[in-house]
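Rule-based calculations on the coordinates, nothing more; no lab input. Here the structure is a predicted model, which means the values were calculated and not measured. Cβ atoms are built from the backbone, for glycine too; each structure is taken alone.
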Structure 1
Amino acid sequence: MATTTLTADTIADTIKDNEIVLVDFWASWCPPCRMFGPVFEASSELHPEIVHAKIDTEAEQQLAAELQISSIPTLMAFRDGVLVYNQAGALPAPSLEQVVTAVKELDMDEVRAKLAERQAQV
């Protein structure tokens, strides 16, 4: 499955409607983004069951600001609608594969319990 482009209009439904969504925030003028692009694309071919999406921070400046993207590339991973990974920097293929494996293996009941515990403390 090739990568898909997300916008402010499509991101919420994409995250809600899919078990795992990886989002690459990038810009065409960013050399590390251009280096990470083929790695991300290759991951989308290896893992067709996972939505691999890209958000052009130049075209979606307001969305990038709302999501507090301060450095690109930034990779976010959502599982069952929950943000479970958020890190700036281009990843080499083995590191991206580790992220994919970790997200797949998450115990989402445990993740939700920890989130509820944190929210109760606030």
Structure 2
Amino acid sequence: MGRALIIEDELLIALHVQTLLEDEGHCVVGTARTADDAVDLAKAHDLDVIIADIRLADGSQGHDAVARIRAGQEVAVIFVSGNVMGEDDEDLERFAPLAVLTKPFNPNSLIDALKSISRG
């Protein structure tokens, strides 16, 4: 189906998301724990979707990584984070995400958002 990048600093969540994506037929090109790692991975691949956490391991921000990646390629985004309340809401809306999911997330919500890519 599509090529995906996971930006997530929690290993178990990253593995869970990767399994969900692969079960839906997506190819996961990599998992990044920091914004810089995500940008480096994106430079090496044409992406269809990014699944991004907001707060990352080194204090960097997932939405900053998404902005930098989107400066070089058009790609859909789904935010999956425990930090989606308050100020972040407006900041995230500028990305027109397919979905903003709160951890712990319902796997079906992620799958439904992914399906909108193939319909879009």
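Using distance in nm of label points 7 Å out along Cα→Cβ at positions 40 and 104 for the comparison, can you identify which of 1, 2 gives the largest number? Working shown, then result.
On the way: 1: 2.1; 2: 3.3.
By distance in nm of label points 7 Å out along Cα→Cβ at positions 40 and 104, the leading structure of 1, 2 is 2.
Suppose mean projected area of the Cα convex hull in nm² works out to 6.4; of 1, 2, which structure was it derived from? Write out the running numbers ahead of the final one.
Values: 1: 7.6; 2: 6.4.
Corresponding structure: 2.
To test your reading of the models, identify which of 1, 2 gives 0.70 for FRET efficiency 1/(1 + (r/R0)^6) of positions 32 and 48 (r between Cβ atoms, R0 = 30 Å, to 0.05) when calculated.
1
For which of the structures 1, 2 does the calculation of relative contact order in percent (Cα under 8 Å, 6 or more apart) return 30?
Working through the options, I get structure 1.
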